[in-house]
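Have a look at these structures, which come just after this line.
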Structure P
Amino acid sequence: MSDNETREIFITGLKNAHAMENQALSIMKPQVKRIENYPDVAAKLEQHITETEGQIARIEEILSGLDEGHSALKDIALSFTGTMAAMGHTVAGDEILKNSFANFAFENFEIAAYNSLIVIAEAGGYNAGSNGLKANLAEEKAMAFWLEQNLAAVTERFLSLREAGEEAKV
């Protein structure tokens, strides 16, 4: 594969990752606004929103170093789908559980995307980009791990609130 082809694939992947992180924000921000009975989940989402904003900045820095920019169309399209996904769970009686499942799945999607981008970066000799992507990957892995480790506690809290007749969904 030519250097030009690798560069094109890398840039497309970076633009997709930028849109993916904007989608993540559009999923997490509405969730965190609605959480009342799960302060640990709200705090972790707030932390990850800040991390995600940093991830977007890293991707923009990598793109800028390649004299490229992000795709506004992709950002808007994926942000819209993220907002719709987050809104779809609000009508569920177990919204917090559905959000937890979706967040865990999305974190693993992001992990896969960053693993692939790192391979492309290294194949193309984009070492500076690789470092930023590895930082993003580490944050996504940490969030996925936290979600996995806390799913039982969130579920138990949901059941406890439900049993007590209190609002349990968020």
Structure Q
Amino acid sequence: MRTLFLIRHAKSSWGNPGLRDFDRPLNDRGLHDGPRMAQLLAREKIQPDLLVSSPAKRAITTAQFFAEAFGVAVSDIRKEPAIYEANPTEILRLIAELPDEVNTVCIFGHNPTFTEVANLFAEDDIIENVPTCGVVKITSSADNWRSLYEGNSRVAACYFPKEVL
């Protein structure tokens, strides 16, 4: 069984309009929700084999909260520049290239791409929007990451801050 968690970055700040989008930090709500969502997954006894994050400040900061909650060294988070402006095809390519020896992976990134990717695996309930710090759990019977597709994988759970915190 393979498990993929798509985790959208926590709420970011728009307080400095001169700051590049890539460099935007989390705002107060993001700094509040990020650790709490991470703890929620840790309480579910989730133990990822790999954390992969967009290097954008808001995404990597969110990933660090989850790493700490899971007892993973922050230095072990794999930064993947392609996630920052990826389209769904690029995210699926990144998933296909994951090492086969890992079974549980958390990927930290951005919308609208994460909502679009999640909906590829949604059976009946379309996800209108993965909110900031939202988590979508996708389970798969695929033998390897290259063979993960809609026919052998599905959204198993969604954890959205306004619903679970």
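The numbers here are math on the coordinates, done by the rules we state, and not lab data. Small disclaimer: the values here were computed from a predicted structure and weren't measured. Cβ atoms are built from the backbone, for glycine too; each structure is taken alone.
Using the calculated result -9000 for helix-only ellipticity at 222 nm (-39500 (n - 2.57) for each DSSP H run of 4 or more, over all residues; to 500), pick out the matching structure from P, Q. Provide the component values of the computation, followed by the final result.
Details: P: -30500; Q: -9000.
This value belongs to structure Q.
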| Suppose you compute distance in nm of label points 7 Å out along Cα→Cβ at positions 11 and 43 for every structure in P, Q: which one lands on 4.4? | P
| query | One of P, Q was used to compute semi-axes √(5λ) of the Cα gyration tensor in Å, and the answer was 23, 17, 16. Which one was it? | reply | Q
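Once mean count of other Cβ atoms within 10 Å over residues 35-42 is calculated for every structure in P, Q, which label goes with the largest value?
Of structures P, Q, the maximum of mean count of other Cβ atoms within 10 Å over residues 35-42 occurs in Q.
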| remark: Note: mean count of other Cβ atoms within 10 Å over residues 19-26 at 14.2, derived from one of structures P, Q, originates from structure Q
| task | Rank structures P, Q by FRET efficiency 1/(1 + (r/R0)^6) of positions 67 and 99 (r between Cβ atoms, R0 = 25 Å, to 0.05) and report only the one at the top, that is, the highest. | result | Q
| said: Tell me which structure, out of P, Q, gives 1.6 once distance in nm of label points 7 Å out along Cα→Cβ at positions 27 and 139 is calculated. | reply: P
